[in-house]
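Read-outs: derived from the displayed coordinates by stated rules, not from any lab. Here the structure is a predicted model, which means the values were calculated and not measured. Cβ atoms are built from the backbone, for glycine too; each structure is taken alone.
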Structure 1
Amino acid sequence: MDGGTISGEVFEICANIDDMTGEDLGAAMEILLGEGALDVWFEAIQMKKNRPAVKLSLLAAPGDEARLAEAVLRHTTTLGVRMNRCSRVMLARVSETVETEYGGVRIKRGLLGGEVVKEMPEYEDVRRIARENGQPLSAVRAMIAGGSGEAKRRFRHYKGGEYEYLGTARHSETEEELVLYRPLYNDSGLWVRPKTMFFENVTVEGKSVPRFEEIKD
């Protein structure tokens, strides 16, 4: 992590295709995502002799590139693929479920140097609420945006320090759920702690008290 960003590598796998129907391309996308591609997309291109075609591209995590290249060869009509190793820089991300009048909605937040610079609801949650309540997607997003600011929470540690709760993340190896938070009394950066530990009680002078107690304004 450098300056609040996360650096990593991915493989971009591409193929030019001019003889598959839209339905078949859509099916191939579903298969590739199911095989573990990080993302799949199509671009309109022109090939030799001005033939309209589609460029299929996908992102693969290191170690998955050979298997996903084989999946492209198996499930599309292309005779070959191109692979490029790419560097990428990402915002740190956390996710939190906030309660709305229509139920829980997962909110994704992008952090840069500990500051929330992007915030957006999960599309699947927005679509579910829109369908269940007969509302347009734009209205549901506006409702969530109006209430998500209230989701920012502050906690006081039993020793006295105050912290801002930024959301939860998941450990990439153990899948343990972690709380991401930062102190409000200094600039020591971001901290993580197992969620079970963050919300547990501790014994202080013979009494059971929350390790972190939420501050209600």
Structure 2
Amino acid sequence: MLFAGEVFPTAHLIKLAELLTDTDLYNLYGPTETNVCCYWQVDRKCLQAGQTIPIGHAAGNAKLTIDAETGELAVNSLNNFSGYWQQGKLQPLNTDYYSTGDKASINQAGEYLYHGRLDRMLKCSGYRVEPAEIEQCINQLDNIQSCAVVGIKDLTSGQRPAAALALKNDANLADTIKPLRQSLAPYMQPCKFIVLDALPSLSNGKTDYQAVQSLFK
């Protein structure tokens, strides 16, 4: 079974792996511009709630590099696109590596880890905060169906995280988010929560973060 697109919450993947004991599971990563360039065959022994699953190793002929300063992942592959079609003509890429705009790192096992979009990075009280890390913590909580974290302006901190949630079984918000006090540092604590029936989504099924952002204005 192959899955890609949004980050697969580890708690849900653990349940899926328990149900499909004889099925090989693969986490795939790749922007539209490169197609799949990274994969991880799920190792059931390594699955731990609260830890983001890897995107794994370079796939096929892909070559990956991480910018030492920004942490941005770049991809060189035969599958890389030629450029964008604009105003009736092709605007070429003009580089061997496509800069994904995604932040990544490599763990001790030599596997690539995805840390979210660089353009979603927040700066809260001088700290760099990755919304994807907060989302990962929230997704591990009981009664969370889905969540999205965005940044909102704050006169004191510059920015503060805010979270939109879809809850299961009419769960109580206060009881659901209570464990975050222990699992997140103070500057990573969402300052506002909104409960929705479902998160707004784009035509491709991914979360519409602009729509989520507008809910906090």
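Data table
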| quantity | calculated |
| --- | --- |
| Entry that produces 1.4 once distance in nm of label points 7 Å out along Cα→Cβ at positions 72 and 88 is calculated, selected from 1, 2 | 1 |
| helix-only ellipticity at 222 nm (-39500 (n - 2.57) for each DSSP H run of 4 or more, over all residues; to 500) from the coordinates reads -7000; which among 1, 2 | 1 |
| Highest-scoring label, criterion being mean count of other Cβ atoms within 10 Å over residues 48-55, among 1, 2 | 2 |
| FRET efficiency 1/(1 + (r/R0)^6) of positions 64 and 184 (r between Cβ atoms, R0 = 41 Å, to 0.05) - highest-scoring structure of 1, 2 | 2 |
| Which of 1, 2 yields -0.43, -0.80 [log10 I(q)/I(0) by the Debye sum over Cα atoms at q = 0.11, 0.18 Å⁻¹, for residues 80-159 alone, calculated] | 1 |
| For 29, 23, 17 (semi-axes √(5λ) of the Cα gyration tensor in Å, calculated) the corresponding structure among 1, 2 | 2 |
